[in-house]
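Chemist: Please find the structures below.
Since every read-out is calculated from the coordinates, none of them should be taken as a lab result. Worth saying up front: this structure is predicted, and the values here are computed from it rather than measured. Cβ atoms are built from the backbone, for glycine too; each structure is taken alone.
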Structure I
Amino acid sequence: MGARLLPEQLSSARARASRPLADAFADWFTVASELIQAVSDPPRECADLPDIGGATRLRAEDFEVEELPAYEADGSPGHLLVWMRKRAFTTEDAIREVSRQLGIPRQEIGLAGLKDRNAVTRQQISLPYTRPEGAAAYLARFEHGAIELSDPRPHSHKLRRGHLHGNRFCVVVRNLPAAFTLGQTQARAQLSLDRLAANGLRNYYGEQRFGKDLRNLEPGLATLAGKRRRQKKGDLVLSAGQSALFNLYLATRAERGLCRSVLAGDILQKRDSGGMFECEDPAADQARLDAGELVITGPMFGSKMRSPTPGTPAHALEQALLASVGLSPAKLARLGRSAPGTRRRLLVWPGQLELAPAPAISSATAPELSPGLALRFSLPPGSYATVLLRELCG
């Protein structure tokens, strides 16, 4: 799980956040505190249920991630789709090593998304391939103790960001409280999983989105406010500001009991097709949401984001949030193509939820690890396993 900030760290982060933007935002200390709460400790769906405590990532093999591809290789020449398995490496560091050993410019290697560092992950990458040698011989040139390449398949085009159905996880929680048997702890965890399966997981961005000690939160908001020069499209700092405001919006709706309550003007999404439309009949759309057809979306503010119609309750809620941090539609419009904005689902439904005991691990070179619980589940692209784990572990 992402580390929870200690009180002294929160105070330090608030102090850092309050200084540079105090001249831009009214009562910035209060705003910064609310934002920090929204990104580090937002309201939980299962807060009224007993959590199980414990610890994750005690070894890389206790946090496994496998990408779920959006499509199969098409068999046409031009590129290779290759499975890359890495252990305790960032995705970018692994890609750079592949680039170095195979002599391929980094920008020509494609991937669908970034995976966790402190984990064992498996994902597809694409490599340009026009060589006469066989694909297997081509990959055999690559050797690394923590990175493996396998199963090359011809494909006509480069793999692009977002070209995945989601990710499948297997996470082991260890160091569980001794006051309960493993069976009792499993039963407690199952209560939370059953609720998430029924009600959905709040689709917060995880703390890792905002950098170590939330270092990208302040400059991200400054960029949105026009107080920091924006970078090219894909600016991670700017996206941290957008993500923080989404978390604050979701936390606000959660506190008001509005995560599953439709407001006039809400931008709704069809869960099966992904199509979006604006709510004009809250009663009719509420019935469809309750039936599992629809989900409410929240704002990833930007220059071209679809917004609720002015005068609706949904529009008032989004504008109040913008005003609280000194932003306006006019300021967002000046961001241009560097931050077009989008909509993001407030809730997602974990798939293939399974919970089972995990054995103790003994090693001659490392301390023994206690038994625990192995949690298996899948999430759509852009959703965070650490957010789900926080619902269980507290």
Structure II
Amino acid sequence: MQQRDHILNQLATIVKPQQVRVWEDIESQGQQQILRAMVTDAVPAGIVYPQTQAELAEVITCAHRENWRVLPCGGGSKLHWGGLATDIDLVVSTECLNQLIDHAVGDLTITVEAGRSLTALHQDLAPSQQQLALDPSYPDQATIGGIVATADTGFLRQRYGGVRDRVIGISVVRADGQLTKAGGRVVKNVAGYDLMKLFTGSWGTLGIISQLTLRLYPMAATAKTVWLSGTAAAVQTVVAQLFASSLTPTAFAVLLPTTVAKLADISPSPQANTLTLMARFQSIDVSVTQQAEQLMQWGQTHALTGEILKGDTEAALWHQLSAQRSQSPTANVVTCKLGVLPAQVVPMLEWINREYPTLQGWINRGNGLGWLYGDAQNLSMAMVEQVRSRCQAHDGFFTVLAAPPEWKQTLDLW
């Protein structure tokens, strides 16, 4: 209690009283989010919400001087990912660092503070028909800083690259409270070291991201999605045809049947021993139609069943897939990220479907990155280790993001 009072007294000299919330005043959901990131029962003094980069720097300077253990967060949607922190004294939130600094429409760039939500950013860009080409988990809760800190993206990586390819400028408050900047507000910027790539995916371990300049893309005029289900051999053949062609899908993934069975717009549900290829095309209407019909023709030639989706139905399909990945963080949720060589995507999913039919997920065929998820009641740590060994045997990786606390204290998550 004495330590907590000391922390609160120190914060009172830096920020306004309404910018600090003691532990007892945090709503139950917020407390649970924080506790899922910790291994000990001792709770932090509370949360501080700096409203400017200067305040954030001063708070971290104080924490460094007083040797406080700090847990940084944005919207808190991914606090249950990764390892467990110990003996946290204070949670520092960037949620109030949420200003739009600059939107250079002609240059296709935008500068925002790290706490601005992805939802708010989409609203900023809608009038200019531009987009931030990222599709992270928990899109309704995620902040821009949190997305970059966890390098979290999904299907759009096929066409637009990873998170670090979107970041062209960054401001970070280091562990000693110093504000560091790198990059700039223009796409062709070569000044200084490329710290943007260093801090992308650093999970807050190197500093707290406070501001970002991001590269944008125009919104596509039309979108259509082709789904094709059948045997692994037939899917592999069509995938090879697509890669040898001039087709340019925005998203291109192979899904397990347990995942497809939960999609309302795919009927009838695929059989248990099948895989589903899903490709999304976005461009002008003529190009999208030609590419979708070409892929559909190849699928039918190899006895794959499927359909071309468009309009609201097509958009809802990808929303459902995002919702599956963004499961509510409960004690039994297990979420894993994996990567294999692109040529091994179909064989890997065929093996997973045969050995562990309760697992759900998909792998992006273009880059070999994917997600697996399930319920700890139907899984075991031994199963996770076996899938990891299989990935590593094919020059891949396997990371456990969300899992029960006892799993995290036993498994090597990374």
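Chemist: In terms of distance in nm of label points 7 Å out along Cα→Cβ at positions 136 and 344, which of structures I, II is highest?
Modeler: Largest one: structure I.
Chemist: Say we calculate relative contact order in percent (Cα under 8 Å, 6 or more apart) for every structure; which of I, II gives the highest result?
Modeler: I
Chemist: For distance in nm of label points 7 Å out along Cα→Cβ at positions 216 and 376, find whichever of I, II sits highest and give me its label.
Modeler: II
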